[in-house]
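Student: The structures considered in this document are given below.
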Structure 1
Amino acid sequence: MKARPVIAQARTEMMLTLRRGESLIVTLAIPLGVLVFFSKLDTSIKPSGYRHAVDFLVPGVLALAVMSAAMVSLGIATGFERRYGVLKRLGSTPLTRGGLLAAKTVTVLAMEALQFALIVGVGAALGWHVPAGIVAAVAIMLVGTVAFAGLGLLLAGTLRAEATLALANGLFLVLLFLGGMAYPLERLPAFLRHIADALPAAALSECLRGVLHSGQSFPTGSLAVLIVWAVALPWIAARRFRWEE
């Protein structure tokens with residue numbers, strides 16, 4: 001695989017992403033809005049073991065950012081590119097289909113780097129102290145990216161573009177609630193908590209809190225759940241992905 005076509009396509013993908021207003025709302029505005037808004041509800045949001053709401057929120061919003069970039073933005077954009085034949089045409093160029101997927105991966109990682117910098121910066125401005133576990137958090141976010149990118153590509157490669165748009169946004173809202181990102185999982189009804197514990201969103205947010213909050217032990221069970229999703233979803237997406245509708 002030649003690097004130059006991949007870099008050129010990644011640059012194009014990034015520019016298109018930054019020009020899509022709806023993509024910026026999902027990937028930047030909503031996570032930052034959740035962080036700022038809910039940090040003001042300190043007493044009602046803060047679960048036991050946390051001094052301030054922002055200490056609970058920053059790891060969850062980082063998980064939300066991964067979900068928005070790797071599942072929603074990637075899935076919807078790829079679904080419409082498949083709908084209009086863009087994937088088919090690019091697959092026949094020197095870029096190759098493998099190069100196209102590599103370029104999309106680079107774009108998602110670049111967007112997540114921007115999200116990470118903004119969320120950590122805003123969190124610090126709100127009183128969050130950046131812990132030593134930030135490096136481990138980046139590694140966990142990469143595992144989460146694999147899982148959610150697999151889900152986004154599974155939707156984009158098997159459904160019609162309109163269905164991908166609706167389902168990706170619907171899953172985003174459901175997983176925002178069941179992912180423990182802005183609302184403590186411990187306050188969910190027992191049956192919902194059991195469902196949430198088996199989903200990648202809650203697994204990612206709990207793992208991030210495990211390395212970013214000194215008062216919480218690392219949830220090895222959540223890491224196992226996240227790894228299972230990170231292996232299963234890309235594998236299923238690769239087997240079922242269709243390059244044309």
Structure 2
Amino acid sequence: MDNIAIQRAAAILVRARRDMQPLGGLPDDLKPTSIPEAHAIQDAVSAQLGQLIAGFKAMKPVNDDATRGVIYGGTILPSPCDLPAATVPQCGVEGEVAFIFRRDLPARAAPYTRNEVAAVVDACAAIEVVHSRYAMDAKLTNLEKLADSISNGGLVYATPTANWRHLNLGEIKVTLTVNGKVDLEKNGGHPIGDPLGVAVILANLWREKGGVRAGQFVTCGSYTGLKFLNPGDVCGVTFEGLGSAEVTFTV
């Protein structure tokens with residue numbers, strides 16, 4: 001894709017964010033064909049929106065290629081949170097472990113190590129709110145989803161703690177409730193069993209963009225799978241040792 005095509009694809013996604021009209025997909029000539037192209041569309045969306053990047057979502061590598069999405073200012077909210085369902089009509093939720101960077105990790109040539117990242121982050125329970133700019137029944141490529149920041153609609157977080165390094169995050173107990181009833185309870189469930197490893201991947205992906213800033217979040221993959229709720233529903237997630245997050249989708 002040349003820059004004109006990237007900007008055109010981004011403009012379509014920006015318009016979908018603003019008018020809340022779900023897309024059936026990107027036009028065939030504007031579909032990304034590689035991870036770098038999908039990331040470039042993400043970055044063009046951010047530039048066209050002019051919004052602060054307050055955090056990220058990152059995923060396990062696919063064929064050794066790491067991916068990320070951006071989360072905008074105003075959509076990262078402390079728990080408990082009332083979120084108008086009209087702003088995220090799909091009302092998707094995923095229980096995740098998130099980290100907040102307490103110090104900058106600026107751009108540099110050498111990759112950041114696991115220990116360097118661990119030293120500057122606090123951890124917390126979080127609910128990723130999932131809402132796509134595409135229609136729920138749209139037939140999409142994974143790269144189209146990536147161009148849309150992997151369907152992020154927001155993040156609701158528990159109070160972060162610096163006292164997390166003794167926890168086995170691969171086997172941590174997680175409980176998901178819907179309207180006060182337990183919907184899921186298990187130990188572990190993270191896609192690779194290592195959310196901190198995903199945070200390290202993100203820190204190194206973003207080195208090329210100027211580096212991570214203190215106060216930014218990264219959420220690192222679902223333990224609970226994706227569940228779609230309804231307006232009026234209340235979702236809570238608890239990670240043992242990391243607190244609880246709760247979101248109500250208000251009508």
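Student: Thinking of 1, 2, which structure, once helix-only ellipticity at 222 nm (-39500 (n - 2.57) for each DSSP H run of 4 or more, over all residues; to 500) is computed, gives back -6500?
Tutor: Structure 2 accounts for this read-out.
Student: Identify the structure, out of 1, 2, from whose coordinates distance in nm of label points 7 Å out along Cα→Cβ at positions 41 and 89 was calculated to give 4.5.
Tutor: Considering all the candidates, the number was obtained from 1.
Student: Computing Rg and Dmax of the Cα atoms in Å gives 17.9, 56 for which of 1, 2?
Tutor: Only one of 1, 2 returns 17.9, 56 for Rg and Dmax of the Cα atoms in Å, namely 1.
Student: Same structure, new question: Figure out for me which of the structures 1, 2 the number 1.00 belongs to, where FRET efficiency 1/(1 + (r/R0)^6) of positions 73 and 217 (r between Cβ atoms, R0 = 35 Å, to 0.05) was derived from the coordinates.
Tutor: The correct label is 2.
Student: When you work out FRET efficiency 1/(1 + (r/R0)^6) of positions 129 and 153 (r between Cβ atoms, R0 = 41 Å, to 0.05) for each of the structures 1, 2, which one comes out largest?
Tutor: Largest value of FRET efficiency 1/(1 + (r/R0)^6) of positions 129 and 153 (r between Cβ atoms, R0 = 41 Å, to 0.05): 2.
Student: Out of 1, 2, which structure matches 3.3 when distance in nm of label points 7 Å out along Cα→Cβ at positions 169 and 193 is calculated?
Tutor: 1
Student: With mean count of other Cβ atoms within 10 Å over residues 9-16 derived from the coordinates and found to be 19.1, which of 1, 2 does the value describe?
Tutor: Going through each structure in turn, the value belongs to 2.
The numbers here are math on the coordinates, done by the rules we state, and not lab data. What you are looking at is a predicted structure, and each value in this text was computed from that prediction instead of being measured. Cβ atoms are built from the backbone, for glycine too; each structure is taken alone.
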